[in-house]
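The structures considered in this document are given below.
Values quoted throughout were computed directly from the atomic coordinates according to the rules given, and no laboratory measurement underlies them. Note that the structure is predicted; figures quoted are calculated from it, not measured. Cβ atoms are built from the backbone, for glycine too; each structure is taken alone.
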Structure P
Amino acid sequence: MKKKQTDLIIPDEVLINKIYYLRKQKVMLDRDLAELYGVPARRLREQVKRNHDNFPTNFMFQLTEAEIETLLAHKAIPSRRNLGGNMPYVFTEHGVLMLANVLRSEQAIKVSIKIIEIFVRLREMLADNTMLRKAIESLEKKTDNNTKNIELVFQYIDRLLEEKNNPTERASVGYKLSKK
């Protein structure tokens, strides 16, 4: 008897492309999550409405018209018709995890785990980039200071060369003896 394979094969790139940055948060659209979880989008919305207390605003929020226009402009959604006539919900990392608990399907749990892993990797990449950016900024400050010092040295050298090429008459120092 063959063992049934329950591992989902969803490329990371597919999931990463379904993560958007709205209201200073990484979020996923309800229709994308419904597709990944293998449920109709209306069923996902029904479960969210039934369990509304499980989804505070830092877990899920509904998009505004302006945000929908932004998603359309960035080709995140092909058209308004693709939304099914509803204002879509978006879910943060914590909302994605809560959705798996509300939907209670094996596929939802597995997909949620994979999505959470990607959110964690994105956060780590952002932290690495932040540290790299700070290191580069530190080097730039040092370079700026070195550049200023080098410019100052060249100014002194130019002044010395100018004085050497254009000597000024100096008054003699000491006593003058008369020639008698």
Structure Q
Amino acid sequence: MNPQSDNFFILTGGPGSGKTTLLSHLAGMGYHCMPEAGRAVIRQQERLGGAALPWNDKNAFARCMYEHDMAAYRRACAMTGLVFFDRGMIDVIAYLQLEQLPVPKCLQAAASRCRYHKTAFILPPWPQIYRNDHERRQDPPTAIATYKAMMKTYAQYGYTLVQVPCLPVAQRAAFILNEIAFRQTQEG
């Protein structure tokens, strides 16, 4: 396990809950932030004419997300200070479970070996801000099912989930930073 991982914090939840906006805000505050694999893979596959898209080949899409998340984790290992991830390897496992697809042993092993801070932040469904776009094609019930799958899978892997309240983005960022400061005080 990487000793830096105590500084690695996941933001997870269903699609359309404000994760990317929150990560952009944290990046604007000067924190290291790793972008979401799903959107990056969709953009790359469409640019290349590839088939590893969630509406074409879910297994290939998951494999590409896993590779993206591993690369992000490795990059983060060279960083100092807090690093925020827009989802992580556990999310890929939850995606496969939600889609009732097998989870490769290499992904299970990586999720057990490449740990993030034991506290992960989950953003609940927020219908008032939910919007579909070219890359987000899920309907609101699927977004809720994804949220529930994330809760279950993170618990399976021993993470403590802290629900981020539905607040303006600056208040959400402050909530997360205060929670981290509190937990680091308790741990240290």
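Things worth noting here:
- Parent structure of the calculated result 12.5, given that mean count of other Cβ atoms within 10 Å over residues 11-18 is the read-out and P, Q the choices: P
- For 16.2 (mean count of other Cβ atoms within 10 Å over residues 115-122, calculated) the corresponding structure among P, Q: P
- Given 34 for percent of Cα pairs over 24 Å apart, calculated: source structure among P, Q: Q
- With respect to relative contact order in percent (Cα under 8 Å, 6 or more apart), the largest value across structures P, Q is given by Q.
- A value of -16500 for helix-only ellipticity at 222 nm (-39500 (n - 2.57) for each DSSP H run of 4 or more, over all residues; to 500), calculated from one of P, Q, originates in structure Q.
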